[in-house]
Structure I
Amino acid sequence: MQLSTKGFTLIELIVVIAIIGILATIGTSSYSNVLKSSRDTKRKADLKEIQKILFSYYVENGRYPQAGACAYGSNCYVYSTSGGSWIPALAPNYTEALPVDPKNNAADPWATATENYSYSYGNVSTDGATYDLTTRLENTNDKDRCGVKDYKFYCDNRAWCTAFGGGYNNQLYELSPLDADGLCPL
């Protein structure tokens, strides 16, 4: 009597299952990175949209709006975690609702040890000519993050991010009003 050799051995099945597991792990990791990059792209586009709305306000009023109840010249911020009217002077007068961060889970995107995702606006200068508009990016390889770009606190040459001697998260993304040369106005 001859034994049938049709079918798979236990070793062959284990090898195939291991290969499928490895491929699934790689696929899941790649998918996760795509989601992070997608959210970061949205964050950048949202901040550019907010910057345009802020500029419309500036053209009409001669200065950028205060950050909520914060006085001009104070290091005070408002956050997208407050909803679509998180910069009160803009919504609903200049836009129906402001964008909010895709995760929008906590204020303080600057924290180094946590995963806080929100948009922040504030630190409006005494003359209303400058402000900080900030978010936190998820993709640690993003070329626009603070750990690469070295954004400046108060738009005055003090490093924000730990990579350059500052005290804040290297994943920050900052948009502030710039002059024609791409420099902070004085």
Structure II
Amino acid sequence: MVTASEALQRLREGNHRYVHDLSRSMLSTAARRRELLAGQHPFAIVLGCSDSRVPVETVFDQGLGDLFVVRVAGNVVSQSAVGSVEFAAGRFGTKLVVVMGHSMCGAIQSTLDGLTASTDDMSPDLASIVDRIRPVVEPLLATDLRADRKALVAEAVRRNVRASASHLRQVLAHDGLVVVGAEYSLETGAVDFFDRA
């Protein structure tokens, strides 16, 4: 079984390879697909944003069966996300959960826009995502960051990751399970592990 610290190191090394164009993962091969028919043993769980520019396995230079990935806009923690993480931790003994946001997150921007404009035209499903992010980012509008949209979004992304990671830590009770927060940079491709890493 891979420990949480070993899993975190593997993710860091994989991201380093990705950033420096040294990726070696062959995401899918016939042999690997056949091997995985017997079962999966992901070494890390990643709750990330659905943004198409953040393909988790690619960002960490991992292949089929290496990561258990849960993706939802804004990397928000819903009941189904918690259940998915619980499933992987319990079923596969995976010890590391990474909550990963990313720079320039559209869900964060939509939430900030919703705080300053009407959300009446938003679908109830989209509103449910915005409503999960709102309490985390709304206090930022009372700070000097409100005058700098880029800095506001950057801080909101970080706060949202911290809030999601904290939520998971509170509701998950698996022995040895470690939850860390991270942010992927669309600009550089680098992942910064910043919350309890």
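Upon calculation of Rg/Rh (Cα atoms, Kirkwood Rh) from the atomic coordinates, which of the structures I, II produces 1.26? Here the read-out was taken from I. When Cα Rg over 2.2 N^0.38 Å, for residues 22-101 alone is calculated for each of structures I, II, structure I gives the greatest result.
Can you say which of I, II returns 20.6 when mean count of other Cβ atoms within 10 Å over residues 62-69 is computed? Considering all the candidates, the number was obtained from II. Sorting I, II by FRET efficiency 1/(1 + (r/R0)^6) of positions 38 and 166 (r between Cβ atoms, R0 = 35 Å, to 0.05) from high to low puts I first, with the largest value. Quick check: -11000 is what I get for helix-only ellipticity at 222 nm (-39500 (n - 2.57) for each DSSP H run of 4 or more, over all residues; to 500), calculated from one of I, II. Which structure matches? Comparing all candidates, it corresponds to I. Given a value of 0.85 for FRET efficiency 1/(1 + (r/R0)^6) of positions 14 and 158 (r between Cβ atoms, R0 = 30 Å, to 0.05), calculated from one of I, II, which structure does it belong to? Source structure for this number: II.
With respect to relative contact order in percent (Cα under 8 Å, 6 or more apart), the largest value across structures I, II is given by II.
14.0 is what came out when mean count of other Cβ atoms within 10 Å over residues 54-61 was calculated for one structure; which of I, II is it?
The structure behind it is I.
Since every read-out is calculated from the coordinates, none of them should be taken as a lab result. Computed from a predicted structure; not experimentally measured. Cβ atoms are built from the backbone, for glycine too; each structure is taken alone.
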